[in-house]
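Structures are listed in the sections that come next.
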Structure I
Amino acid sequence: MMPRFSPSITLLTITIYVVSIAFPVHSQVPASRQAVPVLLSGGTIHTQAQGVIQNGMLLLEDGKISGMGTEIQVPENAVKIDISGKQVYPALIHSRNLMGLSEINAVPVTSDFAELGNINPNVRAEVAFHSASTHIGIAAAAGIGTIVSTPTSGIISGLSAAMQTDGWTWDQMTLKASTGLIVNWPDMLENENLDKQLTELHDAFDNARRYHHARKSSDAHPVDVRWEAMRAVFEGEMPVFIHANEISQIQAAISWAEREEITMVLTGARDAGYLASQLAQKNIPVVITPVIGGPARQWEHYGAAYALPAKLHNAGVEFCIAGDFGAASAYRLPFHAASAVAFGLPEDEALKALTLYPARILGLDTMIGSIEPGKDATLIITDGTPLEFATKIEKVFIQGKNIDLENKHRQLYNLYRQKVKQQDNPGENY
């Protein structure tokens, strides 16, 4: 008897087959754990926290930075790499992206960033993370060492996770799970479901808080995975990342966060420049995403989005730059910061907005974000500033591992170089 297959399974199988033929895998080979000390010498070290060290020495041991300066003690078995004339920076951090949760937008079965229903606090981004995504290698080759994979759907989307851009499996790549609870603030303008959505949000937090108090009182209280995921929020151990762009959204979100007595981080933040003094006064960090984009209103200046980081910087707001949300465009992260420099943001602040500042906002600053002894040896070696389009990322170290920078973009570049060579030198294959 012939086996029977459901139409959905048959369609899925065909889709995966077609995608695998049309889009072959172009992933880098994950690196093995650092086995011997590595000395980087002769380069300019941009620590982001302790100034710049010219002609410096950097010692990497067991995935950590163990020595830094112009004269340090070096183990006899250290592998020595001369990087004279090169620049060393902390690896970049993309603090809001769909990396690992979305592969091909036009093929729904390759995306896993949205769940059914409006309230899903128990969704964990790291568990759904696709470690063999072709986008990961491209981001790594652009100097990005960490990406915060972020679910998005409904009102409460779930928990984001900081993922490294190298590793065999999601658990190997997870730098920090549950970096924050994701809330998408409802549209405040012309939204006929506004009251219903706000009620859902209020009820979810009320139920979660009651559950938290009940669990603190008795371990025998039945476990509810949805509300269990939110307990760290009420203990003050995890921030709530509220995505809001329009002025009334941001103001409503701020008032709500104060009433709920939670730690708020604003993401999106298109209109944050109009509320910069309020955000600074209330010490609310901002994750700007994106910078590159047009104005939202006809009367706004064409460069309103580009000038936002400088406005927040001048007002004393803690912020970082996240760039594009789509996984396929994650590699453009440094260009968002560079655009902000063209509209008034100091260059050193733009670099910190991709390294030190996101690490602080995300609670990762004890591990990454700056080059300091004791922190992860997660850094990049370049021939110039990462903000310049022409800069080449020559090496990327993640926890001391010298990672493979092969990726789909480089393979396509090398492929079509051959096309040009054949046009210039016909018949050389014979």
Structure II
Amino acid sequence: MAGELAIHGGEKAVQTDPGDIFTWPIITDEDEQAVLEVLRRGAMSGRDVTQEFEGDYAEWHGMDYALGFSSGTASLQSAMWACGVGVGDEIIAPSLTYWATALPVFSLQGTVVFADVEFDSMCIDPNDIEHRITERTKAIVPVHYCGYPADMDPIMEIAERHGLYVIEDVSHAHGGLYKGRLVGTIGHVGCFSVMSGKSLAIGEGGMMVTNDRQIWERCIAWGHYGRTRGTRWTGELEEEYITDPDLKPFVGLPWGGYKYRMHQLSSAVGRVQLRYYRERMEEIQRAMNYFWDLLEDVPGVKAHRPPKESGSTMGGWYAAHGLYVAEELGGLDIGTFAEAVRAEGATCSPGANFPLHLHPLLNEADIYRHGRPTRIANSDRDLRQGEGSLPVTETMPRRCYSIPWFKHYRPEIIEEHALAYRKVAEHADSLME
């Protein structure tokens, strides 16, 4: 058993200076030169570098189309509209997510119905989706939460049975695999945030990928007005962006009234980052898996990662978390556990995103002056979901915690951080005295 807890006066588990093991993104002269090239020719608000980045991104994912956005939120809203979400329509999404997964539906005069999540994955539970589908449902929006791939096969089967679109929110999971397939390429459209701090970090921006040309064209029409009259070179011929006869009469102005193009400084960084992302991601995976391998036999501390040999991976492990099993530690409160781990010198904060279905904005706010809460302003029933409606989701703030996000495989440093967790778990009884 490890020595006395640091919170009680013992020696900290973490003794080694971490150096750059947590530094992200990795910025080199190549990134800087790419940005300077755009700055020096005054092309910050152009499209040429962004279009090159889109081509790179589509090829990296093996998809026909990619479209750059000002943010991941913009890509999600555009995808919803492209999939037909409008007045009174519904999407089904997890409540345990960042707000951008769901709130853009309000601007389309639709609404969201939340499904519960699975404990092990913290992703939407496929078994809690189908009974929530109505004639107003247009799309399912699974989130690969904290990098863990959602269970896409049953989700796609449900969507096919009911004629629904699937919009993957991949903002946490760049490069992750679901049974050997890249997340974002399984649904009808994949949406990504690529802001600083994400596992593919380019500054600020979003990206959408799809094999459906109509979805791609509609996303262009919604917020990329400068392209609606334009053409692109496909490598073989020059073709118009907009070919859909329903869109062509209205080219020149954005249907949504939004300007959603990606800033070209971000595009320039993105092209360089993507070039090296796979090898950097693989090192992150090696480091993070080593951390969890060291803790496999520790009670109360459960890895948030797919089973080995499943063919599924965590990509770049953005917002890395662990799962907490308090009953294995005598019922020790997660806040006390996390405080003791921090005292050992390691990262640990309890909780995840606050469940959206319990936030007042989703239940009381009249955003567009309908005279009733926006959540139900265009609905045929009161579909608000109060406390107790999503039991697993509601327990997650006290059943998970953040962990160190290692960017390099340096075993001696990783071992010290893992020791911090082991020490606290093995001395849990001393924290309850």
Structure III
Amino acid sequence: MTSAPSSAAAGLPPDFRFGTSTASYQIEGAAVEDGKGRSIWDTFTAQPGRIVDGSTGDVACDHYHRWREDVELLRRLGADGYRFSIAWPRIQPTGSGAVNEAGLAFYDRLVDALLGAGVQPMATLYHWDLLQALEDAGGWLNRDTALRFGDYAGVVAERLGDRVAHWCPVNEPNVVTMSGYALTELAPARGLLFGALPAAHHLLLGHGLAVQALRAHASGQVGTATNHMPVWPLADDEADTTAAGYLDLLWNRLFADPILLGRYPDAFLDAMPGPVADDLALISQPLDFYGLNYYNPMGVRAAPAGSPIPFEYADLTGFPTTGFGWPIVPSGLTDLLVDFRERYPGMPPIVITEGGCSFNDGPDEHGVVDDQARIDYLDAHVRAVADAVARGVDVRGYYCWSLMDNFEWAHGYTQRFGLVHVDFDTLVRTPKRSFDWYADLVRQHHAVRP
């Protein structure tokens, strides 16, 4: 028996979409099948000590072979939309040139099956699995990677553009820049600190070139999927407040301002490789929606003297936490949405393209996965969106991360975000109580549509 969603979606517009999200490397497996090229995550996971449990995405959820079963789960869920990512290494195994027909055919079948199940496809073109061949040539530090990405976007758009309803060119360019190029937490683990800023520009340029290709060859709506978070000073003093303001610039505005305002924050303009003015015209092309990924606020304090960066991350206390240890602050989502409306007048409608939580509940002796904490999390965050709508923010959708438990990047299989439990030994899928709750929520919202 699931707890009823009651009025969790009350106040949301009738055409509000409820969906779920996944990413190719995290669920597909089939790492070396059907002509797929090698990605930076194949390389990263093969390096000892990179992944908490020593695992890889070689098999993951085996979605590449079990996609029919997963589409049936989406049908049961009643989801309005499904956000998945297309693995660039499956389409162009070397990052340019010849197209791998087997890779395109896989996504062809998936898109058709989603439409047959009544689910609108939302395709992300890049969710972190860069071709290793392109990384060897400089990766996102190299302008040529953005150009190759634009070509790839055109290939996919020509094949799927008549059926995909929504497009997100680049997933979380800020996470790629900060955790993959500035630090060493994620692939490709460059550790360049501020030397990573050219990667930010080229990821944004890749977004712009992909938008251009999608407009030329696809009929669906085009948006983004950028991770944003409120940044809170740990102490109410000048030093911590200044540090928080700097991280807000670096994490939020460095990536939103170019897309929504057509300019960089002054503090970072000189660090961007040229021709910046011409590139910004591409980066700031009008969008149909602004996709925003939200998980939690970030606490910040001033860094000690002599630190190479002017801030330090700090744990926020006084809040419940997820299995990942992340603070659960639904009001932070409301505040973030209201702040975006105020910062960016005239911005397109917002879609929450990711939102969810990790809790490691497994099946009990009856096969039931009682993840009440996830239900409570989702209920509170959907209500937080409704609060933002009541305050005048135009929000059109919420996509839960994630449809199923999967390979959680550097944390391997130690964190579970799914509405569906996956046994990674047998690959058996078991819908959790949160799956039934979410399905009830969707049905109740559909019932109020005209």
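Throughout, read-outs are computed from the coordinates displayed, never taken from laboratory work. Everything numeric here is computed off the predicted structure, so don't read it as measured data. Cβ atoms are built from the backbone, for glycine too; each structure is taken alone.
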The value 2.6 for distance in nm of label points 7 Å out along Cα→Cβ at positions 122 and 362 was derived from one model only; which of I, II, III is it?
I
For mean count of other Cβ atoms within 10 Å over residues 50-57, which of I, II, III scores largest?
II
